[in-house]
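Nothing in this text is a laboratory measurement; each read-out follows from the coordinates by a stated rule. The structure displayed is predicted, hence computed values, not measured ones. Cβ atoms are built from the backbone, for glycine too; each structure is taken alone.
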Structure 1
Amino acid sequence: MTRILVTGGNGFLGSSVVRGLAASGHEVLSGDLAVPGTSVPGVEHLLMDVTDAAAVDVAFTDRAVEVVVHLASIVTPGKDSSREKEYAVDVTGTRHVLDACLAHGVRRVVVSSSGAAYGYHRDNGATRGGWLTEDDPVRGNVEFAYSDHKRLVEEMLADLRVSHPELEQVVLRIGTILGARVDNQITALFEKKRLLKIAGAASPFVFIWDTDVVAAIELAATGEVTGIFNVAGDGALTVDQIAAAMGKATMAIPEPVLRAVLAVGKRLGLTAYGPEQTVFLAFRPVLDNTRLKTVLGLVPSRTSAEAFGAWQQARGLTGPEA
């Protein structure tokens, strides 16, 4: 039995991780901005705002936390969000949590990073057909808050591995998560009448089923292995393959044309997306999961294609044969 503190414990992943760890017999503390309406049996729910260093420290005080699973971050910003607010949660909040780990003698920290930390670049995995391994550098794009912040967090963690090697680290670079209840800005792209793509770009996606992500986090929190791991199902799906699976057509637009259209639309307030979004569509990071399977010991239950098919079925989105 291990005493584990989960930040972002009310979130999509956090709530499942909290339940799973508690069901396995661990002492679980769940920290978030509010106490959930329905508490999890055996779990201590704490009020924790990671942007407040003092509040974070109080959550650790006198609780003998052994392991921290740090999930608190802003993945999908709301309409009232700002770059400053997102930085305060993603980067400064992580610093506060790590400082508390050091101050209170935490043994291990598990951090949910993202494939976005690698960045969206034309030469991603150039020598391996586009596939990225954990040895590739993190080059998160400054123009994308989430990608940039994940890069900054990983640089912080890298410095900490040198200055404080006594704090064990597991960093999970997670691919595009799908699940029966997943409905976000990524899946919204697949529900369009025609799927947008950059002319000449395959734009492959790697998917991972949500329960596999939870399993990876639980294994990272309770096992002995440390290190950095890409979390993704086997294989990848291009936009054309996704469209074919859904019986839809694609709309291929030359990158310069789309960039110009987005620039005008953003300036006129017609779209929230700017011209920088073209690299997001064209050069998605494609994650090699070899180390996940052979070192961490997790074999995903679904491939990327199977995860997409399960999501499609759960959403009632029929394919071409229906």
Structure 2
Amino acid sequence: MKTRFITLLASQVAVAAMLVSGSASADTLTLYTSQPEADAAKTVDAFKAAHPGTEVNIYRSGTSDVMTKLAAEFAANSPQPDVLLIADAVSMELLKKDDRLLAYPEAKLDGFEADAYDKDKTYFGSKLITTGIAYNTGAAEKPAHWADLAKPEYKDGLVMPSPLYSGAAAYLLSGFTGDSNYGWDFFQKLKDNNTVSVRGNGAVLKSVASGEKPYGILVDFMAMNAKAKGSPVEFVFPEEGVPAVTEPVAIMKTAKNAEGAKAFVDFILSDEGQKLALDMGYLPAKASVGRPAWLPEGVAVKVMSFDTKAIVGATEADKAKFSEMFGG
């Protein structure tokens, strides 16, 4: 079914490419991103302000949707984006493995930790996005550990983002299933507790903030920024650690505007670009530009150490098993 869908989408992509062929110019940049809509608009507006005269065509959806669209375009031999800005390094590693990314050795990386970017400089982390536990302030329980979510007290109360849509959720899934402390047993317990899987992190936040579900697995910035605006949401960084994705940026090897794509990468990695991420409420990849207001000084965030190479090999099978367990 998936193969038929991609084949059909590939034919549609090919027709679309024929219609727009010849219309792209050196002053037009095509961006595919999984950023939230408001953040994507701010990013593009700030980049255009720094590069007057450049137009940006943008496709925005969840990382899994972006990857599916790219697969269709590859099948049609007509990849459209010049540059990608998506949730996780695993998706970038899959593209790198297929020789789809252009190395950019001249990227300016002063102030970035070595684990924030690919050693071959084909993709570069733009921020640190962790996933933890959110709960409504009116909830009966106050979760502190991942294992709490599998307890009987949480039955019918938990919502989580689907790894079939969210790159951060897919990273959490494969990281946890590959960890002997959790494994598939953890997700089976969540399923037995009637945990609900929804399309993305935004849907999780809406559910928890409204009280529809008292508990949620959610990315940090969404919960903390909502709390700062008065939403009845609390967020927990479990002391055993949290998974983290870096929302990397990369240039496609087939980019029609490679110079424009390099300029976009330069902007994302610049102090200006990193401060923009900070202003949006994220932990920037370049620590020297500051910390978001929601993260008090002295609060340590322990990031779980997952084997990215192992996750690359397991992610598609893991998502398929998750779909069978929780539904697509």
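Suppose you compute relative contact order in percent (Cα under 8 Å, 6 or more apart) for every structure in 1, 2: which one lands on 17? Working through the options, I get structure 1.
For the structures shown (1, 2), mean count of other Cβ atoms within 10 Å over residues 82-89 is largest in 2. Work out which structure the value 1.12 belongs to, where Cα Rg over 2.2 N^0.38 Å, for residues 114-225 alone was derived from one of 1, 2. Derived from 2, not from the others.
Source structure of the calculated read-out (Cα extents along the principal axes in Å, 58, 43, 41) within 1, 2: 1.
Computing helix-only ellipticity at 222 nm (-39500 (n - 2.57) for each DSSP H run of 4 or more, over all residues; to 500) across structures 1, 2 gives -13000 for structure 2. Please state which of the structures 1, 2 yields 1.00 when FRET efficiency 1/(1 + (r/R0)^6) of positions 34 and 66 (r between Cβ atoms, R0 = 30 Å, to 0.05) is computed from it. Answer by label: 2. For the set 1, 2, ranking by distance in nm of label points 7 Å out along Cα→Cβ at positions 138 and 274 places 2 highest. Suppose mean count of other Cβ atoms within 10 Å over residues 106-113 works out to 23.5; of 1, 2, which structure was it derived from? Label of the source structure: 1.
Taking FRET efficiency 1/(1 + (r/R0)^6) of positions 50 and 266 (r between Cβ atoms, R0 = 25 Å, to 0.05) from the coordinates of each of 1, 2, which one would give 0.25?
Clearly, the read-out refers to 1.
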